[in-house]
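Visitor: Take a look at the structures listed below.
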Structure I
């Protein structure tokens, strides 16, 4: 154990790496072009589930795509949020779940980044209404 770090510092450790951050539940990233984005009843997100060993690399890819204005915004669960769970989730947002062209454009960007497995797209209104399990996914692609 590191003698230079106190127990409280370890307990609430802040880190740029989602796999190590115990100071908050989520890390957020927004493109400069979408700095005004906020979750609404018509927004939604592609959900990417990743292991603790892969989350930092996955988040780095998503973060870079946001910086390059390929994606609008995203959030990733941290070590604190993921305690007791199988892994992490990265949510990549779109402005309007009824805009199928934009949903598929974002999905193509994710595929180009290596997220080739089928992903689920969930509407924010369904998250707010706590719809999980059967009927959870608006779209799978």
Structure II
């Protein structure tokens, strides 16, 4: 029995500052809308280093001590596993700068919840906000999302 499968590794981080949360309004036609900054893990790169690198590329900010808080997994259109590692952080330094990925916005939790979120991102948010939830396994059957 083969115990390996093609997998894409990605990450995203919810950065908080007082009562605000840093968001990105993605312009990617494949996944537009409000979400958290992040991206892909490169070959031979640790998950932590990938998170810090991707966050800096998208925001100009360097995360300090991001904490892994959960995971999302689903199967893509090619039936390959797709993993998203979820991080939270509250310490950072640097100058905030939007990138070609999209516009950065500091939002309150209420503003975030009432924004035009990226597809299915509303199902990810409980992992970030509720310490009792650490995984979102996303699948779709008969037009129902789980």
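Visitor: Here distance in nm of label points 7 Å out along Cα→Cβ at positions 63 and 127 was calculated and came to 1.9; which of the structures I, II was it taken from?
Guide: I
Visitor: Identify the structure, out of I, II, from whose coordinates P(r) over Cα pairs in 5 Å bins from 0, in percent, for residues 15-78 alone was calculated to give 4, 17, 26, 25, 18, 8, 1.
Guide: Going label by label, the one that fits is I.
Visitor: As an exercise: helix-only ellipticity at 222 nm (-39500 (n - 2.57) for each DSSP H run of 4 or more, over all residues; to 500), calculated from one structure in I, II, equals -7500. Which structure is it?
Guide: Answer by label: I.
Visitor: Here is a follow-up. Here Cα extents along the principal axes in Å has been calculated and equals 54, 34, 29, so which of I, II was it run on?
Guide: Of the options listed, only I reproduces it.
Just so you know, all these numbers are worked out from the coordinates, no wet-lab data involved. Everything numeric in this text was worked out from a predicted model, so none of it was measured. Cβ atoms are built from the backbone, for glycine too; each structure is taken alone.
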